[in-house]
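Take a look at the structures listed below.
Please treat every number below as a calculation from the coordinates, not as lab data. Being a predicted model, the structure only gives us computed values, none of them experimental. Cβ atoms are built from the backbone, for glycine too; each structure is taken alone.
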Structure 1
């Protein structure tokens, strides 16, 4: 594997030349990275142009069979596939991914179920303009299988988090969280479904705050909202409406 020669970028698009995309004067240009079904992507697509002042320029996947690509195509959004299996090293893939993303000139890159651990060079390249959503109340339950781990631990509260991406896995500065109670009859599937509903609410919110220029990551790595550093993430309790 390590001896496989690097053959250069081999992305495939849906026929649109990203260099020909007209620059928008006002909307924040967003590129989404996905690996699977793209349900969070669909929530952003649904909100774009109404409550979200963004232009979804492209959806990029490391898997050609990702269902989210079909969602993007149905919405008239450019798509591209850059398969990680074509690259011997993570750093090679990430450099090719940077080159592909930058062809769309994004102001923001959003991870929407992109199942890749990103290299430090990639994260640094998009520092302050790279967001992720994670299905737990970070910093608890980083990584995978969060819902079952929450159930196994007997937790009474669960939820999801949006954060700026840093080199620390699921460890970037937190922006917003939504909480929900763990029901006595919850299993992994039912808990995941209820958390996903919250994800579909807080991810558009975080992206809207960024697009409106209200949210930023300072040079000191602190989240600022309306020019004021957040001492803790915006947190929605189970009783609060997310808006």
Structure 2
């Protein structure tokens, strides 16, 4: 869903190059925490990076100074062409309507964080949100989706249910899958395409960092299949 609040936080995509982050956007890591059956059930705060007014994040996957760009996209002849649709989230969303809450789903944005799966999956839970416990699971699991693929919707209030975030970026780590994940934009960070197109401002988005997504600039979960490692 779009966010209307004004912010100086911005990510500028450069042609076949890095993401230029401006507006003193805090940068940290967030780790996908799992239960004994390796289901994604919580976010665990990782280390924070030192304050910078502006910085360049690698999006080709080749930098030797990850998460920051070191110019290797030039030697690698990286193709960072933006291929994702520029339709609004609402125009793309499939809606699953429950008794008091609904689920909006844009599958192409999936970053494979897997918070949707526990407790019977959100696509089933939405139809049982008149049960307080299942409603609680449905809301928390939908809100934990980092890409904003999944959005819980309050039918009576006519508005989305979103977690409160300040403008920030988190680099996702996924120990259960032994890989590093996308850049998680939170709190209404403005994303601008290499051609100057201003993407819809949203509370949650995930941007590809491994270079392999077929839905650039957004993550499509390819980091899992290629075993992307932020440390190499």
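Given a value of -8500 for helix-only ellipticity at 222 nm (-39500 (n - 2.57) for each DSSP H run of 4 or more, over all residues; to 500), calculated from one of 1, 2, which structure does it belong to? Don't skip to the answer; put the middle values down first.
Details: 1: -8500; 2: -3000.
Traced to structure 1.
Compare relative contact order in percent (Cα under 8 Å, 6 or more apart) across structures 1, 2 and report the one with the greatest value.
If we compare relative contact order in percent (Cα under 8 Å, 6 or more apart) over 1, 2, the biggest value is for 2.
Compare distance in nm of label points 7 Å out along Cα→Cβ at positions 88 and 216 across structures 1, 2 and report the one with the greatest value.
Details: 1: 4.3; 2: 2.8.
Going through 1, 2 one by one, distance in nm of label points 7 Å out along Cα→Cβ at positions 88 and 216 is largest in 1.
Comparing FRET efficiency 1/(1 + (r/R0)^6) of positions 120 and 168 (r between Cβ atoms, R0 = 35 Å, to 0.05) across 1, 2, which structure shows the greatest value?
Values: 1: 1.00; 2: 0.65.
If we compare FRET efficiency 1/(1 + (r/R0)^6) of positions 120 and 168 (r between Cβ atoms, R0 = 35 Å, to 0.05) over 1, 2, the biggest value is for 1.
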